[in-house]
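Next up: some structures, all given as structure tokens.
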Structure P
Amino acid sequence: MNPKSAYQELEDVNLVTLNFKSKEKEKQFRKKFFQKSLGVFRVSFVLFIFLYSFFGYFDKIVSPENANVFLFIRFVIVVPLLTVVFMLSYTKIFPLAVMWFQLPA
């Protein structure tokens, strides 16, 4: 990419919102960005679930009297919910759900 074309791309971007001025170009960019970042999201989400589960070990150390409640919340509510979100990332519904949570362009 030569400097002139990079400058032309910058002219197409709203410098406050950092969105493309063209709604169609913004939509194409978001779709392409989502497709490219889905693999990284899945790997980081699995690592997050693992680390969140691992820190359950500290529940017994920090608060032994409440550890059962904390472990119940961690392993019966949160980890299964995160696992469902991870599994949904392999469905056709997931891109629609992600777009629903994003701010409108």
Structure Q
Amino acid sequence: MLIRTAYWVGRPAEGQDERFRAMVAGELVPAMRRFPGVAAVRSLWPEQRDEGAPGIHCQVVVEFADVRAREAMMSSAERKSLRPRVEAAAALFDGQLSHIDFVAE
């Protein structure tokens, strides 16, 4: 299994907390569940942090059966069409969005 994780490091812009969370959890994640090759998608929101923990405000976890499934998602028209909505969410966020792909054993 492969897991692609998006890390939103930072915080929503002033006054945009609820709007940002609604956009990620209520719009982006449900749309990503319909992408080809995707087995599961969920958003993770910190409830508690250890002292010194990284400032991850949100993590989006996307699961794939294999590399072929991930590549199907990455090259899909569905992903390209959602990109403007991801950019709209990023405009509500003061920080950085980055991705890491993992192999699950």
Structure R
Amino acid sequence: MLLYGQLVIHEVCARNFNLIEDNIGASPDSIELKNISEFPIALQEYAIADKKTELLPWPLPERLLQPGEIILLFASGRNSTNEEIHTPFKVSAKGEILFLHYRLK
């Protein structure tokens, strides 16, 4: 039985000056999500968006996030979940709000 806990935006890097590189050697912005609960979280039950008016927030890929585990999303605009997770949007260094949604079935 899976129990759903709390998934939070842990850290956002809107200006990645070669601190973290992706698999092609680029340094896109990044978002860290963290499971702060005592239970595993099914990541695919959540979605993320960079606009409040986004009608269809970007669904997170299928993965089980263990308690205390952090997952890195590259905010590159590349929309990929193959080897690394890349959101279809970038994060503005001028300031931006991100929205993490629980996806109701």
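Have a look at P, Q, R and say which one yields -21500 for helix-only ellipticity at 222 nm (-39500 (n - 2.57) for each DSSP H run of 4 or more, over all residues; to 500), as calculated.
P
Can you rank P, Q, R by relative contact order in percent (Cα under 8 Å, 6 or more apart) and just name the one with the largest value?
Sorting by relative contact order in percent (Cα under 8 Å, 6 or more apart) in descending order puts Q first.
Rule-based calculations on the coordinates, nothing more; no lab input. Computed from a predicted structure; not experimentally measured.
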